[in-house]
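K.L.:
Multiple structures follow.
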Structure P
Amino acid sequence: MTAADTVRRKPRADSQRNRERLLEAAKAGFAETGPDVSLEEIARRAEVGIGTLYRHFPTRDALVEAVYRREVQALADGATRLLETLPPGEALHQWMRSFIDYVAAKKVIAPALGGMVGGPSQVFAASGVMIREAMTTLVERARAAGEIRADADPADLLHAVVGFAYAPTGPDWNASALRLVDILMDGLRVR
């Protein structure tokens with residue numbers, strides 16, 4: 001065996017596209033049908049064979065976890081992306097609004113996560129760290145830029161946004177949560 005054999009190859013482009021399509025199809029399937037959507041239905045939506053699904057995700061739990069981790073990673077990466085393109089205070093504001101979208105996706109995926117062998121606690125713990133780090137970075141940058149109050153605490157803001165997102169749900173919960181984020185941000189801004 002040569003050194004080249006032991007180096008892990010990047011996935012082929014078509015394999016990566018299939019994986020992304022499967023994750024999108026699974027997310028949509030969970031949203032429309034619920035946690036019991038069939039794996040065959042997910043493969044059909046992704047326009048791949050069931051064998052392709054199983055090559056990427058050998059179990060339903062693996063697929064559910066991958067969908068959830070992808071949503072968390074997108075939220076965490078969004079903090080960096082927003083800081084690259086917006087002033088820190090506006091980046092914080094937009095990220096908190098993105099958090100509401102993340103929670104909407106999590107509400108769809110959570111029933112499927114709850115059915116995982118061993119439960120979702122380990123998955124949630126890892127995601128919590130990423131989310132707290134993103135919030136901390138955003139708040140610290142906005143405070144350093146003088147765009148939000150110096151006493152703004154990342155943990156407090158995260159608790160507030162979580163509360164907005166998990167308040168009793170109704171048909172307009174999302175719009176209400178976004179309005180509350182806007183009000184919170186107005187209160188944080190340095191005048």
Structure Q
Amino acid sequence: MKGRSLRMAHWRAHVNGVSAPGSLRHWLTGGGSLTSKLKAHSTAFRVQKLHQQPALCLADEAQAIGLQRSSRVVEREVLLRCDGAPVVFGHTVVPTTATASDWPAFSALGEKSLGSTLFGDPQVHRGALEYARLRATHPLAMRACAAAGVVLSEGEMLYARRCLYRRHRGVLLVTEVFLPQVLDLVIPGGVKIELKKAA
């Protein structure tokens with residue numbers, strides 16, 4: 001049971017629930033497309049598709065997408081790169097019950113941004129953001145680190161957020177894991193993002 005608990009994340013309804021450092025809150029919170037925000041803080045933005053294939057959803061995703069237990073889904077994983085550096089690991093799951101009319105562009109995304117598609121579709125309804133700290137043993141932290149070549153120090157965690165989207169009868173869960181390199185991004189004019197942690 002202990003091993004299982006180390007592979008689970010506790011998702012919180014407010015960013016304060018994960019005690020995120022001030023420098024990261026800028027990325028975790030806020031409305032709008034993360035893709036647009038990343039593009040504004042880099043000169044070259046790229047979506048690197050890792051895979052899109054059938055898989056089992058994670059234990060802490062099943063309830064969020066309306067399943068009683070881990071079940072087959074279509075899984076998409078990408079790295080978002082700014083000026084070549086991997087800054088966000090994206091993980092999306094769609095239940096196999098979803099149809100092409102629910103998510104018409106999903107199967108043909110390739111290396112296009114999913115976020116741009118979601119925010120550009122007026123029929124898509126966005127749920128509330130949830131936040132979590134991922135231990136190094138959490139499956140998404142392990143995948144993110146492996147894909148980006150990141151080595152976490154003992155006790156270090158990655159911060160993540162997720163959001164459930166609905167379109168027609170379909171649901172789609174997007175999780176974004178923020179990598180340490182995101183803190184190196186600068187705003188136009190070369191000023192590094194440095195926000196103090198709220199009291």
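FYI, it's all coordinate maths here, none of it is from the lab. Just so it is clear, the model here is predicted, and its values are computed rather than measured. Cβ atoms are built from the backbone, for glycine too; each structure is taken alone.
K.L.:
Of the structures labelled P, Q, one was used to calculate semi-axes √(5λ) of the Cα gyration tensor in Å, giving 34, 22, 14. Name it.
P.N.:
P
K.L.:
Moving on to the next point. Have a look at P, Q and say which one yields 28 for relative contact order in percent (Cα under 8 Å, 6 or more apart), as calculated.
P.N.:
Attributed to the structure labelled Q.
K.L.:
Separate question: For which of the structures P, Q does the calculation of distance in nm of label points 7 Å out along Cα→Cβ at positions 68 and 100 return 3.2?
P.N.:
Derived from Q, not from the others.
K.L.:
As an exercise: helix-only ellipticity at 222 nm (-39500 (n - 2.57) for each DSSP H run of 4 or more, over all residues; to 500), calculated from one structure in P, Q, equals -25000. Which structure is it?
P.N.:
P
K.L.:
Can you rank P, Q by FRET efficiency 1/(1 + (r/R0)^6) of positions 12 and 44 (r between Cβ atoms, R0 = 25 Å, to 0.05) and just name the one with the largest value?
P.N.:
Checked P, Q; max of FRET efficiency 1/(1 + (r/R0)^6) of positions 12 and 44 (r between Cβ atoms, R0 = 25 Å, to 0.05) sits with P.
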